[in-house]
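Structures follow.
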Structure P
Amino acid sequence: MNLNRLAGIMLVVLGIILGAVAAAWLFTNEDLEGPARILGLGIVLIVLVAPLVGGGIYMTAFGGKQAQQQEQAAVQRKLLNIVQSRGQVRLDELVVEMQLPRDQIKDMIHSLVGLGVFSGYINWDKGVLYSSQASQLRELEKCPNCGGEISLTGKGIATCRFCGTEFFLS
């Protein structure tokens with residue numbers, strides 16, 4: 001559990017406890033009459049309880065979103081480490097090892113290219129992902145797979161017109 005979620009839960013609990021203590025004091029104090037108790041309760045709820053509980057709910061939700069982002073980044077780091085440490089890896093092996101669908105792995109690869117942290121190439125037909133230095137890929141004039149012409153198809157992506165191999169330039 002991350003700190004934002006923990007702090008949010010603590011704020012919600014603190015707000016509820018303070019509200020309950022204030023309400024108990026207001027309704028057990030013999031010096032206060034009905035309208036004064038209601039007014040005091042309204043003030044406590046608006047000034048004390050609502051900001052604490054509202055802030056706690058916000059921090060809990062923000063912490064959940066942050067935890068998802070950290071989890072996604074960890075999965076992307078794992079993918080990047082696997083490919084860079086092995087030099088080449090079959091997509092089928094990645095699917096089994098990471099326990100993710102092929103489309104999600106493809107999206108992660110494109111995301112890593114977009115972030116500028118991965119360079120290499122993939123032949124989708126053969127299902128093999130290769131890690132390479134970006135400088136080597138920029139010097140390519142012909143596809144290492146079929147010898148065909150390579151053309152730029154997107155930001156950081158070049159594709160062989162003949163076999164469909166994609167080259168990721170970071």
Structure Q
Amino acid sequence: MRAWNRCCSGETSDPDADWGHHETHGIDAHTGKAWTKLKRWFGYGLHLIADTQYEIPVAFALTPASVSEQPTLRAMLRTTFSETPELAERCRDFSADRGLDSAETKALLWDDYGIRPLIDTRALWREEKSLPDYDASQPITRPLDPARADTIVHTEKGSLHCICPVTQEQRDLAL
């Protein structure tokens with residue numbers, strides 16, 4: 001009975017751990033229906049920065065599960081590079097998964113340390129995905145300047161394209 005009371009009262013054997021969650025949304029490409037997936041876990045998050053050339057850890061942080069990864073990463077970068085500036089000088093690229101995509105993180109890496117952020121862009125453009133003519137096999141584009149009827153469009157990942165005014169064919173722009 002005592003274990004049941006502890007479980008239902010929110011009391012745990014580890015008072016520093018807590019609940020974390022991650023929610024993802026999308027549109028099923030086949031049916032066009034919206035879906036939501038919620039993942040929950042109890043415990044901690046381990047945040048690790050590793051040197052991939054030498055395959056060794058450079059920095060780590062252990063946080064309660066509810067702590068966001070992005071601010072933790074920025075704090076780890078600042079601390080690591082201030083304590084060991086030669087790491088920042090030696091580092092040319094920083095790779096991470098799209099869950100760590102943030103303009104603030106990318107600006108910190110590039111502007112403050114001259115490190116190229118190789119972090120994939122998250123798919124956040126949802127409006128177009130709810131339209132009836134949405135085609136999941138084609139990238140979503142938006143006008144470069146929404147206030148003008150323009151033939152230059154861009155994708156969510158930042159690639160530029162032009163639309164032929166005669167044929168309406170979309171072509172890649174060379175950079």
Structure R
Amino acid sequence: MGKEFERIKRELVYEGSIINFYKDTVQVPNGNVVKWDFIGHKGAATVVPVTKEGRILMVRQYRNALDRYTIEIPAGGLNGAEEPTKVAALRELEEETGYRAEEAELLITIRTTVAFCNEKIDIYVANKLIPSKQHLDEDEFINVEAYEIGTLEEMIYNGTIQDSKTISAILAYKNKYL
């Protein structure tokens with residue numbers, strides 16, 4: 001097939017609080033040199049919180065990128081590259097829903113937008129939820145809602161839920177546990 005891809009240069013264009021935007025210069029296998037956008041992300045973790053009744057706790061929150069409210073599983077970014085994703089998932093569970101769990105099991109790992117971003121999200125399942133207290137950030141306004149899996153599936157297929165991590169998590173959970 002010839003020569004492989006070779007990154008010649010990576011230039012930081014913008015450093016943000018969640019992502020960094022880069023312009024990459026890459027030599028492709030036919031020898032051409034191209035410019036590609038790259039978004040560096042610190043990673044994230046999320047959790048499918050399952051109540052003792054088998055319902056899944058979801059968070060309803062406003063998302064600026066879509067200019068609307070969404071229904072998602074609780075999630076958040078890692079506090080640093082070294083933070084274990086299970087720790088982050090359990091932290092976000094308590095912060096966003098007001099429930100905590102002693103344990104969580106890894107369900108799947110997803111890469112959200114592989115064409116231009118390295119974001120990796122580990123998705124966990126947490127049972128045996130213990131009531132606690134929400135600890136929302138000053139810019140978070142979240143309502144917690146419990147749904148049956150069938151209702152969530154309907155919401156995926158009718159377009160109410162469009163968030164990729166949530167769709168992946170709900171369908172993987174159903175396939176593995178139900």
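Of structures P, Q, R, the largest value of relative contact order in percent (Cα under 8 Å, 6 or more apart) belongs to R. Could you figure out which one of P, Q, R the value 1.05 for Rg/Rh (Cα atoms, Kirkwood Rh) was computed from? Only one of P, Q, R returns 1.05 for Rg/Rh (Cα atoms, Kirkwood Rh), namely R.
Looking at structures P, Q, R, which one was distance in nm of label points 7 Å out along Cα→Cβ at positions 20 and 116 calculated from, given that it came out as 5.3? Among P, Q, R, the structure yielding 5.3 for distance in nm of label points 7 Å out along Cα→Cβ at positions 20 and 116 is P. Among the shown structures P, Q, R, from which was the value 2.0 of distance in nm of label points 7 Å out along Cα→Cβ at positions 28 and 132 calculated? Label of the originating structure: Q.
All of the numbers you see were taken from the coordinates with simple rules; none came from a lab. For clarity, every value in this text was computed on a predicted model and none was experimentally measured. Cβ atoms are built from the backbone, for glycine too; each structure is taken alone.
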